[in-house]
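These notes open a run of structures that come right after.
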Structure P
Amino acid sequence: MKTILAWLNEALAEKDIVAGMTYYRVENNVIKATNGRITASHPWPYDGAFLVPGNEFEKILRRMPDNPTLTVEDNKIKLRFARFHGTIQTLPLTEWDYPGVEDAAWRPLPNGLIDALSTLRPFISDNANQQWALCVALENGWAYATNNIAIAGMRCPELGPVMALLPVWAVDFIIGRADDLVQWSWAENYVAFRWSNGAWMRSQLIVGQFPEKAAEMVRKSFNENPTYFITPEFRIAFNQVAELAEDTVAIYADHIESRFGRAEISSDATCPVPEGVSCSTWGARFLLPALAAATHWSPDAWPKPAPFKGRLVSGYVVGRK
């Protein structure tokens, strides 16, 4: 029981803006949750139909070492394990009514899709000014993402003619539950995923389109040949400094340095620098995901966008002037 709720919990709303969104709906051996952005469903091996507040349900279950007995009565459920028991007031099922997947046209999950979502997730923006920046864009065999400083993409030929902006909350739900994911369905306004046990998740798609110039830039990056192989020694030194950096990181020919608070940090490493300057400077939180995904990059391209390339991913990252 607790395992099922842990799988479903991310789809439950934290605030009850709409009646029922902070409640689990149980009916016909299925339990569902929605937060208005995504709706998810999981098989439920217990009889009964009820709408139960998620916070109270989870808190009581967490204090039980194993699955309790569950009894459904008028306007309440009772949970009991040994001497410990709890009673929770419920709502009528009519308070919860959200779209499902009855009209979904299920297709096999494309090979490479989960890898693409996992790899591109760090490049999704946290700035909602442009809705497409909150997404992984799936377009005609490609997947793209950008935070407006770094842009990255991957080929995903089995996608076919899909044109969809998959929002970050759906991406997070999927990559956190990738095991046994077998099918998906997409339509003009939503995407759905289904697991081998019959569980599913549905999310509204973002309206719009990933900028064609940005997509073209990603495709161009696959023709680049970044000049510098990221050695294990450089990667360790860079991570030591960049993960502590408050803002920028400076890369010199023989070391990497940055600051946070009243501290200065530095680590020895060799790296090319642009001609005519002592170092290149970068936003640490933007360069970190780029180099984490890359095997090669061109730091001496600074201050122009520097290409980077990994086994399957390619893109550009812009430095600080």
Structure Q
Amino acid sequence: MNRSLVILTVLLSASLVMAAPGLDIRKPPVVSGSNPYTGPLVDTFSTQGQWFVEPNTGAEFPLPHEFYDNHDPNYGGGWNSTNAITGKVVSVFAPGGNIVAFSIMATITDDTPALSDWANGSNRHGETLDANDQYYCTLYEPVLTAEFAIRGLGMLPPSFPDPYQDRQPYIIATNADLGAWYCWTPGYADPNDPSGGYYVPAWRFDDIPHGESRSRELTFMVDGAGIDPNDTRYGVIYDSYYYSTDVFSNRTTSLKISRWIDMLAADPGTAYPTPPQLSSDVSVFFVPEPATLAMLALGAGALLRRRRSR
């Protein structure tokens, strides 16, 4: 075999061994809906992916890829299946009966590669993703967003027309690092469409090499009188606390932050939960391997391009 071909084969193999699955969420391959202005003013068409803001500095930055916890086998999951992204309640504070605070241990596992085909993605802004390639890489600079929570009572939209969804009492993130963008570009969208903002709480995680996991405790409080037993979230939180059930999910049917404010719900461990909105209550975004390794990963992705039934 040609020596250069041997070297290339070894390098490609190495990139696969040390990498993680994810889909490109830039435009293209993401396709806009009827209103294409789905980003902040710095990137009105969201061409660079999902946008975030640093609260202390106001610096904005995008993450171009999204990581999922699809089911294995047969539904585009990796070896850790729907446990690639997990959230388990580790503390509950309910002095008067209603839940007024709780914490969740979030864990992200790089379980590359997806072992089969996956379903296409969409969101409430009309964006769609029909991806034929998956990209392999360490999860660099991963960020987890919590679509079931808010950043604070002072960081809410003035009203909740579609695609917003109000959900009270609010679950407020108390140790989030970042704000994530949701909804349309102010001043560019159709006058009948609401403007967006960095409303969704998000947390940074350390880089995640292939086959490894990273965990972080996320803390929350609840406004008003708290979550009472008649609220479906009450049972979800206590079931997770007592039985370690997973309350985080993010299937490929959910593109970027597909809905906010979302319902906190148990991950049933099924391929694509029904109703569809239960397919995601969190999202994970990341940066692919830099420079040469990124190019090698893209080359490997091209070699491993899969054909999906239509």
Structure R
Amino acid sequence: MYSLPNKLAEDEHLILLLGQHLPTRFGERLPEGVIAIVSQFPEGVIGVIGPFVWVNDNSVSRLLYDTDMIDVYKSQGYPEVLFAEIYIQAPFEDRWMPFRPTDRVGDFVGEELASGAIKWGAPYLYVDEDGSWQLREYPDIPTKGDAVNLMWNFNPINPETGHREFGVPIYLRQQQFLQQSITLKNPQDPQDNVGPSIIFRTDKRTGQTDIIAIVPYLYLSNFELFRDIIFKTPLADESLPKPNELIVAAGDMHYTSNGRIGPLLDSDEGPLIISVGEAREDSVDISGVRNHTGFYLGIPIPEATPEGK
């Protein structure tokens, strides 16, 4: 966890400049004074890519899928003890399809990914069939498992030099400058469509992957600090990543979660349990819905065993 010194944490202008106080659309925010949290996960935590139910509410789920939320979650194989739901990307406005043509999720394979019409080096969040997950870069994507194209690449390889060049994509900077100007002009009425940004990083040497939540305007106000957090935060094995071996990318960062990002922002918040009650036995049809895509992170509930075993 990275926090501001006490005096700076009380500086209202700095808080506005960083967007430290801003909530997500669903009311989640970093703790007071905290500018970044790095979350690393023990063995047994699995990931699933699938449709993102926009709000954790049965009325929304029934509208989209004609059934309750728990049925959708269970039909997609989401972890029963859910640590986080991370919004990855929006669907195309004019195309009705389960997922984007750049992605592969379950039985769905988008035509762009199938034809190879993907930019070399494009970052993907990849989830293996066993639930293990990490970032990979096209065309280094296995033929099995789910893969969703990420919107923002912070450490792409320069094809001319073969070395990675860390930076913030220009279109993301433009978006966030616009949001920052709104924040500064409306200090008493902050917008709720920004909130903490969720960034993935994977060390290619070891496959270690973690998630970094940062205040939304950190790289606008202090790019060097942002870069240091990415490069100088130890990996789970306590080694430092090598900048030229580190994939750093993110999905849509304006709408991070649907209200249950949980321990990624606040270690005191418990997980969401989705195994309560009985789910429908038949599968839920997602093919007719223009889905938002989400990443669901958690653990399965251990199977009950006879007493004493």
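Every number in this text was worked out from the coordinates using simple rules, so none of it is lab data. Predicted, not measured: the structure shown is a model, and the values here were computed from it. Cβ atoms are built from the backbone, for glycine too; each structure is taken alone.
A value of 4.5 was computed for distance in nm of label points 7 Å out along Cα→Cβ at positions 70 and 166; which of P, Q, R is the source structure?
Going label by label, the one that fits is R.
Taking 30, 24, 21 as the value of semi-axes √(5λ) of the Cα gyration tensor in Å derived from one of the structures shown (P, Q, R), identify that structure. The value was obtained from structure R.
Between structures P, Q, R, the greatest calculated value of mean projected area of the Cα convex hull in nm², for residues 38-149 alone is seen in P. Largest in distance in nm of label points 7 Å out along Cα→Cβ at positions 158 and 238 among the labelled structures P, Q, R is structure Q.
Output the label of whichever structure in P, Q, R has the greatest value of relative contact order in percent (Cα under 8 Å, 6 or more apart).
R
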